[in-house]
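*Asks:* As structure tokens, here come the structures.
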Structure I
């Protein structure tokens, strides 16, 4: 977005947006616990004072003594660093500037993490969440929501401005929520107020929406016009955070992909997302599906979360370097149409695929979740095992097409690939393991005699059933420089000097397997 997003305050009924449990686990792992409940609504498009917010009414019938326009002296908090906001992160940027001024090196992402805002909403913190973040950072923000009577607004606004000015004189800056400009349909926007020039009648503030926006000036009358949020005709809402430092805390440590990263990712995704899709953040993925929201969430938690947890437990230390999209199309028609629309071409498989070009896993989920687990393996292999040969990459992915939990660990089960492999064994058409492991990517995919996937899968299945697969993976990874194909490591783990004799035993083992 060019300008900050709307609905910074828009109080209404308590939010019904459900935080994703995996997101909660990220937030709860931070140095400070995040409380998701707060005062005030957070919906962008609801209006009116909601039950969740109880603004402090400003009832002064006339300007308080000593706070009239001519009584406000010049005051300025100097040396406050300026940062330009990320899209829709005006509140986070304003908080970062204040925290840095007080000696705490926060960034916008850390402020967002403390807010408890669900990244699935694809927007920056609203007033309620920003209050949570500032409180957890260690500010005493005072009363945040105020109301003024529309028929006596000048007096009420004058009193609130006098309180803001008194805080500035005490060295306490304020974040205000106000309209961005006086244009029709303008967005709501957070700014950091740092001073007042009495001679010129100008409010001095940091503008987070623009590069070089430090110590901007706005006529006081214009400021007082933009400050109140007029959700109802007779009573207006005024929002201010007084940033009085109490016991400021150090910024939290964030995971590789922070909640703010996911929020920014979802924000961009929504710009091109067709209608009818549900978004679920399931780190390190963002799951997007066109089935019912309940089914999309079930796939995200029951398949994606389960597979990620199981695979990381046994194999992978590193998450993919990028946030990846998981597209779950509910049927063949939407799968094909979605691929054409989103990626410019029809899919080459009826089931699903991983594309590192588009940083996405794309599924026809109607064919089942097995392909999804298969494809989840590939970006993790890419992140943890650079240069992994295709036979192992596809073998491991294929192994978990049909999978379950055994003793708290993921295991592959026999599947539909078995029958073709058994037929090839009986016909004597299965390559040796030396030949299989030596294949290049082009040879594995383009010169496949019809057995490469199945042979790789059932070699790893055999290792799994012998309790040697996890050991083999880690030893192969550790010795890839000296053994790039994995063949020598395979012989060592198997304890087999005679691989011809081993292959005969393996073929007999495979012929004894059954599916279903």
Structure II
């Protein structure tokens, strides 16, 4: 036995110097990474396995994993491989189509989306509307519109394809296209109420408010179903007749009795108009009725949060355990903790939630970046942006957010470089033009270029509060106070954002309206007690 102990240990098998890892190796490494919670490495290893394996199941698993966890780059690579290995698999084509939409490649997205669907003769009109619903949000509204235009062109005349095109056009703000497509659908199916309602929406989209409302009233004469009445209410709101819409909902409740759909719409409109008493009543009724529970909890939490009733707000948000508001609720919890002076607790809450549901990593890292940035923890914010960019390295909003943090942290040159890099890829991106223009104006640099950039952004979105604020701030920096006032007051009327409030207050102070400036700042501080831009502005003008 002693002799046995003195024998040299057997050497472990060594890899030959020319060894190249195969698919099985990468799958194993991916599994190991998954077990230790290193999700980006898992996505990378699975994608490498998909490249090396001839088995479509390997590519399918890699594509689905990366898509579920939000790693778009690896999902695209693996889905492309899956389609290559299984060219007749409709699921593979459907997944690749969604990823192509995210890359704003409409022609390729259409080609693969078409191969994911049943044959034309097996499709019904509502199937095309289902396509719009399933792909909206995956790419820009303009990309979705381009895809649905291809369906309408290739399958016309078809009422379903035309109506789906109209829906996509409405979402993209293309009112004329929506009108024409809705008329095409009506010509094929004159009895289809959805098509007639879409025509009314199209009229509103081209700013024919009276005609749109008359159109819906005519529909109500022939069809007073609940869905038709609720569509009329939506049009009233979009036509800026909010009080009329609320009165109509009250009348509906009198006629129909309590219905959750009516209470929900009344609550959402009331919340948006800051009619808290009415909204509170609506969402409490819904909560007791067990309908729209998550939405009710969320908006009750938001109202409690706004009133600084933080403990009830936390209770409402904590009861949301699923659904599309789940991440938003967790972010609000973190924000409340930050507002009461426990930012680390808020970050920890998001970290713990990430551990529970790692498929939401992209959303949570993005939220952490914004939270840390607003608190002035720039190094940590940049780290969080780096983690979020592992999921979507070409995400324009993330790149702009990171550039803004660089600017706030004092690295002005790096920020400008990043803004320009985005514009080199997407030259007409309104947010990027506004961000670069605002940054230049805020530093008092290249004010001519700054104005050209902001004006181009405003041409695309003339009612954007952020862009109007940028233009007002630029004019303020140029010393054009009266012109600046017009833009800043309009921006503040559209959005009582704390940064806009800070700018408007500073303008008022420069005009000698100290009292009005203080009121604007104090009102903003009540609802945004931890906003750094607002606090820094107030501190600069605080009387000794």
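*Asks:* If you rank structures I, II by mean count of other Cβ atoms within 10 Å over residues 230-237, which sits at the top with the largest value?
*Replies:* II
*Asks:* Quick one: distance in nm of label points 7 Å out along Cα→Cβ at positions 310 and 422 came out at 3.1 when computed from one of I, II, so which one is it?
*Replies:* Traced to structure II.
*Asks:* OK, next. State the single structure among I, II that was used to calculate helix-only ellipticity at 222 nm (-39500 (n - 2.57) for each DSSP H run of 4 or more, over all residues; to 500), giving -24500.
*Replies:* Source structure: II.
*Asks:* Match the computed value 11.1 of mean count of other Cβ atoms within 10 Å over residues 270-277 to one of the structures I, II, and report its label. Could you put the intermediate results ahead of the total?
*Replies:* Working: I: 11.1; II: 15.0.
Among I, II, the structure yielding 11.1 for mean count of other Cβ atoms within 10 Å over residues 270-277 is I.
*Asks:* By the measure Kirkwood radius over Cα pairs in Å, tell me the structure among I, II with the highest figure.
*Replies:* Details: I: 26.2; II: 26.9.
That would be structure II.
*Asks:* Using relative contact order in percent (Cα under 8 Å, 6 or more apart) for the comparison, can you identify which of I, II gives the largest number?
*Replies:* That would be structure I.
*Asks:* Given that mean count of other Cβ atoms within 10 Å over residues 366-373, derived from a single structure, equals 19.6, which label among I, II identifies that structure?
*Replies:* The read-out comes from structure I.
Rule-based calculations on the coordinates, nothing more; no lab input. Since the model is a prediction, treat every value here as computed from it, not as a measurement. Cβ atoms are built from the backbone, for glycine too; each structure is taken alone.
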